[in-house]
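The following blocks contain the structures, represented as structure tokens.
Since every read-out is calculated from the coordinates, none of them should be taken as a lab result. Worth saying up front: this structure is predicted, and the values here are computed from it rather than measured. Cβ atoms are built from the backbone, for glycine too; each structure is taken alone.
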Structure 1
Amino acid sequence: MSATTDKIKNSIKLVIHGKDEVIDMVLCAILAKGHILLEDIPGVGKTTLVTALAKTMSLDYKRIQFTPDVLPSDLNGFTMYDKNTGAFVFREGAVFTNLFLADEINRTSPKTQSALLEVMEEQNVTVDGTTYKLPNPFFVIATQNPVGASGTQKLPESQLDRFMIRLTMGYPDHDSAIDILRGDSHEIVGELKPVISKEEMLAIQEHVASVTVSEPILNYIVQLTEITRNNDLYSLGLSPRASIALMKMARAKAYIDDRNYVVPEDVKAVYFSIANHRVVLSTKAKATGYNLEMALAKSFESVKMPG
């Protein structure tokens, strides 16, 4: 395992107990320059995880609690007239940071949600015809309550596709729950020290981007996405953006495992987190008893893994 990523994970594990796989996937997405969607019920540590990430990686961090009255200008900023100078001045919104936490993103209006599309895709904000560049590195980590919870509405596919992965933290196991009671996560988070600087983070991201992906692995990734299209199990398959996400996340997984090349097991490790929010089950699949996990498992197993 990479020594640096090992230190980051050990620091986060001081406040997030029993969720090593979730921490792995979050770290992979960060190293792959991706955005993260955390879907779960309230109170399982989503916000604590994000705060620990920010502190451990020396990242500037801003959070907005999404409600129906949050406006696009709250996120992206706005221009206002300054009577002292006689000129219009741009006031930055909450996304002008390294790590932006959109808490309960599916409780706000579609108009406000769509304000994040340019931000997530291009790392820019355009206000009144002027484009402003966001800081580097930049990530969006959004939390959402399960679809169907009171006061929520489903995110559009165009926005879901911009999240590199979707994760569910779930309840802690029995021993981890006892560990949580023994400590005070809020106090420990406040005492966390940076493990790496922003500059080191950017250097690691560049290293991850140079991890070798062989032709057979590239072919394997494309096959895994193609198998979900024109398939009776899905009414919406994986997009080309999903193929890119698979490659980037597999590179990050290889880096965390201290390799400079991707193996098929790296693709397998990240596949479900990348695919689970992008595909839509068909009516036929639901009628025959398939759930999302079963359908994706069948699709994955139908593609031969490179030797």
Structure 2
Amino acid sequence: MSFWPLIKVLPVRTHFRFVRLAKFAAALSIVAVIGSLALTLYPFKPPCGGLACGIDFQGGSVMEITTAPKSVDLAKARAALTGLGIGDIQVVAFGAPSSAMVKFQTPAGADASATVKTVQAALTQSLGEVRFAKTELVGPKVSNELLTKGVLGLGLAILAMLLYIWFRFELQFGLGAVAALFHDVFLTFGLIAVCHIEFNLNAVAAILTIIGYSMNDTVVVFDRFRENLRKYKRMPLAEVIDMSINEMLTRTIITSMTAVLALIALAAFGGPSLWGLSIIMLFGIGIGTYSSIYIAAPVIMLWGVKRADEEAQPLTPAGAKS
């Protein structure tokens, strides 16, 4: 591989002293979490507080359209509705290629039926002959149920992670992982509020993905940490943490970059409907790596761990005879 010098840009082993900056990182994270919560909750108005609620959580109109025999040009339909000033707009394929579902909000103070007629006129002008199968109003009750289920889903996912880490490692490992997850979720909500990204079911899906990615990264670090605790029984805990993180850092960066490159392409070419999801996940990958280093590991250091008496078992290469 000498013809490709960039293949080994990253060092195999780094020697950063992460724990030395733990107090500074903790203070920075506390300020960021408080700020994110303030931006998310203020002005304390239902259903989404300071977030830009999408149709899924705020309510609006749902319209099924058909352009048979030709396929629906989704991009042209979105472009036609974007300039109408009707808030969050979603145009997605529905069933056959000639069918689509259009979701849009009714502006405050506007008449719902008049807004529907305006949307139908814009779609007809843009797409040609359009048949409108049905139009329904998504009321506040349905939206509140979706919001409640979305928040409940996030809470159950974090609880399941705590139980898994508790079973797989020890309680303090689980507490560290959950602290990192709450940190990631709160900061992600802050990003959504700052960037005015529509908070809808796509955003909830992105946050759940971030939780899974962050937990995967944390488990990898924890596994190496536990192995080093057994191997270096007399080494100070802070040095064991630094060693474990450094041993996994290059792997974490390479793994993250594969996801980052895919998400950059998705953000650039996925269109407006996927832009918000891509930005949330890009932010989540970065903040998930940070929290594994500066949130999860320091919590374990503060709590302390029980050093096991048994020695670490060496790994046997695949195919080797015992």
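Taking percent of Cα pairs over 29 Å apart as the criterion, which structure among 1, 2 has the greatest value? Could you put the intermediate results ahead of the total?
Numbers: 1: 39; 2: 50.
Of structures 1, 2, the maximum of percent of Cα pairs over 29 Å apart occurs in 2.
Can you spot which of 1, 2 the value -20500 was calculated from, given it is helix-only ellipticity at 222 nm (-39500 (n - 2.57) for each DSSP H run of 4 or more, over all residues; to 500)? Going label by label, the one that fits is 2. In this comparison of 1, 2, the computed figure 21.7, 66 for Rg and Dmax of the Cα atoms in Å, for residues 15-94 alone is attributed to 2.
Taking 0.95 as the value of FRET efficiency 1/(1 + (r/R0)^6) of positions 79 and 103 (r between Cβ atoms, R0 = 25 Å, to 0.05) derived from one of the structures shown (1, 2), identify that structure.
Details: 1: 0.40; 2: 0.95.
Here the read-out was taken from 2.
Quick one: distance in nm of label points 7 Å out along Cα→Cβ at positions 87 and 119 came out at 2.6 when computed from one of 1, 2, so which one is it? Corresponding structure: 1.
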